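These notes open a run of structures that come right after.
Just so it is clear, none of the values below were taken in a lab; they were calculated from the coordinates. As the structure is a computational prediction, the values presented were derived from the model and not from experiment. Cβ atoms are built from the backbone, for glycine too; each structure is taken alone.
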Structure 1
Amino acid sequence: MYLIAMLMVTNTSKEYVVHPLSRDITINAKWDKSIWSKVTACNLEYFMGHRPSHIPNVEFKLLYDPESIYVIFKVVDQYVRASSRGYQSAVCQDSCVEFFFTPQQDVGSGYFNLETNCGGTILMYHQVSRNYCSKELSDNDLDQIQIASSLPKLITKEITQPVTWTLEYKLPFSILAKYTEVITPARGVEWKANFYKCADRSSHPHWLTWSIVDLPKPDFHRPEFFGTLIFC
């Protein structure tokens, strides 16, 4: 039986303990399904730049198995849009959740930025820093990410009333290994990571983070501020 994931805070450095998945999971963006029920959710507590007029409540949970890591988000939101079409489009301009991570402890080796808008459209790169040694993941690799959203793929007219949306995906380790060294999760393995929420081109833009990014202007591409994922 899988155990509860735990959140620990040391000053402003975040740690999240990720427990193994004990049975198959259906990727359908159902936040309340039993497989996630005993997994503790973490919140995105911090914002970058000026305090936004709209701060959605954003939670995430993680699990893993020998082949993949599983991520689910729940966003209590407003002013929601999804206009990006196709892989590698500018999803950060939409209502977007992001998982930035280094699949080992050395952030100097580079990081993946997996950005997904509320409709499930993906942008994903591996890079050492913003636009430096940047590698775009291929369509064939992105096709292997199972993803589901509770919202339609396209929302061209902004939803201005309150809405709660969820997004879930299964990310195989095999595609990551094509771009960098991957320390496969197992007991005692640690990765560095951060989680973000943004909506750059919505009527109420905002930039939220899990592990605090201590900069005056929004910039998610700062791995020196990543927290730690601890696999057990």
Structure 2
Amino acid sequence: MSLDNIRIVLVEPLYGGNVGSVCRAMSNMDISDLALVSPRNLDMDEARKMAVHAGDILENRTEYGTLAEAVVDCGIVVGATARHGLYRQHAKAPRELVGKVLDASEQGKVAMVFGREDNGLTNEELTICTQIIQIPSSEHYSSLNLAQAVLICCYEVFVATGSYEPPQEKSEEAPSQHRERMFEIWRETLLQIGFMEEDKADHMMLGLRRILSRGSLSVDDINIMMGIARQTQWAAKDVNRES
């Protein structure tokens, strides 16, 4: 699913560093359409510095005089707010709205709007928004940095596309026979180095099994563990010969 129809709109951003950081956050989440509404004498050198490898998003930004102009071609306009009260009672978390955002982006442009660093969006600007989002945060300090807020919202959109595939374990899960062979070798090793006596070996091996069974063990994992045990046996034999 393409995210080309997702537009990030920043209303009167104050700091070039924040705008650059927003560009980086957008690039991380495969979103590239950035619109600025009446930016306030931004330090563009700082913006380019903070954008790092997302300078193309910064350079290709569009600028508008008003929020209405920035979203004129957008079907759904989602406004972000940290405040409560009038016009904000129906705010939802980004995760709750992401399905609607993606569905709408299949048909046309969708805007996600973020307000000023100091005062956020005005009530008048919120009336232009068709949906309102509020990022869950501590009641003791609910206001997020602009780039952080954009990153969270873009992340939710990106993950919901299902395009990200986590890395897969290259080595398959070790079969029972392979694991049992490992435990046999470790039993021999621990007896040989004097870590346990024969009459307590079963009890100690139950403890080792419990430790090594808390997570999955791949074939490669088992081979490494057996290699360590065998090397320990060889080292113990050398010590015994020298003594």
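Remarks
- Looking across 1, 2, the calculation of distance in nm of label points 7 Å out along Cα→Cβ at positions 23 and 183 that yields 3.2 traces back to 1.
- At a computed -500 (helix-only ellipticity at 222 nm (-39500 (n - 2.57) for each DSSP H run of 4 or more, over all residues; to 500)), which of 1, 2: 1
- For the structures shown (1, 2), relative contact order in percent (Cα under 8 Å, 6 or more apart) is largest in 1.
- Answer label among 1, 2 for the case where FRET efficiency 1/(1 + (r/R0)^6) of positions 31 and 127 (r between Cβ atoms, R0 = 25 Å, to 0.05), calculated from the coordinates, equals 0.25: 1
- Structure from which 0.85 was derived, FRET efficiency 1/(1 + (r/R0)^6) of positions 199 and 223 (r between Cβ atoms, R0 = 30 Å, to 0.05), options 1, 2: 1
- Largest in volume of the Cα convex hull per residue in Å³ among the labelled structures 1, 2 is structure 2.
- Calculating mean count of other Cβ atoms within 10 Å over residues 175-182 for structures 1, 2 picks out 1 as the one with the greatest value.
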